[in-house]
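Below you'll find a set of structures to go through.
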Structure 1
Amino acid sequence: MNRKNVLSASGEKEPIILLSTAYLPPIQYVSKFLLGKVLIEKDENYMKQTWRNRCVITGPNGLQTLVVPVKRGSFHKIHIKDVEVDYDLPWVRNHLRTFNTAYKHSPYYEYYIEDLEQVYRKKIRFLLDLNSTLLDILLKLPDLPASASYTGKYYRPGTEENMLDYRESIHPKKQIVDPFFQPVPYHQVFDDRYAFQPNLSMVDLLFNEGPDSLAVLRRTLLPPA
């Protein structure tokens, strides 16, 4: 029984999941779409050094962090929806080249890369819009029965009942125990070279598991022993 069914069986209301925007987010983030209604924060100020503009994959040399550069400004005050992507730097070419190096031998790379490349070709101006467009693809490709909605106001932490707030707990620099998520192993391209790398970007799961990605996501929701 997955965690969503556990909540229903116990008589609890389906929770509202509050997430930050994220660039090609980690598996933990995407798994939240199986828990309940998801709201993505668009009424906060931008925060550096988070999943909002970066992801992690694994390549021939181990873990690699890919960062979307944003135009300079007063980052601690700028609204997330106003953050612009900096295309003066060659990050698109670098990211696509890195995907090719890391995943060209994965079972489903050729099936899915074109969908992602089409997004990058558009040179979407704002980070929130870029992330949203890519997220739609990450939800669509494994036929995930969910979609994202966006906040219409800022929710202060701890002020809403029946809301699971992951805006800061799903974070590249924080290791916070999540009772609604446990990584499960799946095939990875370089598993003959490295131990299993958990909770990478959802693209790692898609390129390696393809249509079985949804089954892997569901297994991450199993109640802990």
Structure 2
Amino acid sequence: MEDSYFSIKEPAFGEYKEKGSKFLAYVFPVSNEEEINHQLAGLKSEHPKARHFCFAYRLGIKGAQYRINDDGEPSGTAGKPIFGQILSHELSDILVVVVRYFGGTKLGASGLIQAYKSAAVDALDKAVRFEKILTDSFTITTPLSELGHVFFVLKSLNIIVGETIYSDCADIPFFTRKSKTHDILLQLKALLLKVPMEQAAAMKPDDWDCYTIQENL
């Protein structure tokens, strides 16, 4: 199961100059169109005299949601080369905007393509990449008397846990890597119930003895 992809940790900036024109490239980590529109509005406010705000973005694990915008430049000369660099750097959940200040000399189609590509490359090369991993979220409810045992088991499986909520019982949120959820839950059951893996696999899915496991949707 494909459950990870690369994005960037924080915004980055790059630039390219050609025949008096300035191409200022801004790279932002984003997760939805609302964030994209917010960043675009911010740049337009920051650069009120700029001629073009060309951009491309890509969202999600497979990058199926994307958009390319030439913002008045000849078709295919701005958004496409920007998007090409997003693909070349194998990134998603990312917005790249190149702000152009026109210098008075036309660059032609090939010159524009090179300029927008170069500006995007300069910014993307400075961005810090990281791997985003898709997870499933669960909560285990346990009697307080079993709390030490539960924490020991979770730690032994290197499971990431959230903040525990205490009442008559304890609710412990935890997270599993999506591609490994089935195996992790099976190991968790075996260790909590102190039974062999084969026995845990043969038990009913909801048979957790004094524990309750609920997926957080």
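Throughout, read-outs are computed from the coordinates displayed, never taken from laboratory work. Being a predicted model, the structure only gives us computed values, none of them experimental. Cβ atoms are built from the backbone, for glycine too; each structure is taken alone.
Quick one: P(r) over Cα pairs in 10 Å bins from 0, in percent came out at 8, 27, 20, 14, 14, 11, 5, 1 when computed from one of 1, 2, so which one is it?
Corresponding structure: 2.
Taking distance in nm of label points 7 Å out along Cα→Cβ at positions 20 and 188 as the criterion, which structure among 1, 2 has the greatest value?
Result for distance in nm of label points 7 Å out along Cα→Cβ at positions 20 and 188 over 1, 2: largest is 2.
Kindly point out which one of 1, 2 the value 0.85 was derived from, the read-out being FRET efficiency 1/(1 + (r/R0)^6) of positions 84 and 108 (r between Cβ atoms, R0 = 25 Å, to 0.05).
2
For which of 1, 2 does mean count of other Cβ atoms within 10 Å over residues 36-43, calculated from the coordinates, equal 15.2?
2
Given that relative contact order in percent (Cα under 8 Å, 6 or more apart), derived from a single structure, equals 24, which label among 1, 2 identifies that structure?
This figure was derived from 2.
For FRET efficiency 1/(1 + (r/R0)^6) of positions 52 and 148 (r between Cβ atoms, R0 = 30 Å, to 0.05), find whichever of 1, 2 sits highest and give me its label.
1
Given a computed value of -8500 for helix-only ellipticity at 222 nm (-39500 (n - 2.57) for each DSSP H run of 4 or more, over all residues; to 500), which structure among 1, 2 does it belong to?
It was calculated from structure 1.
1, 2: which one has distance in nm of label points 7 Å out along Cα→Cβ at positions 60 and 196, as calculated, at 2.6?
The read-out comes from structure 1.
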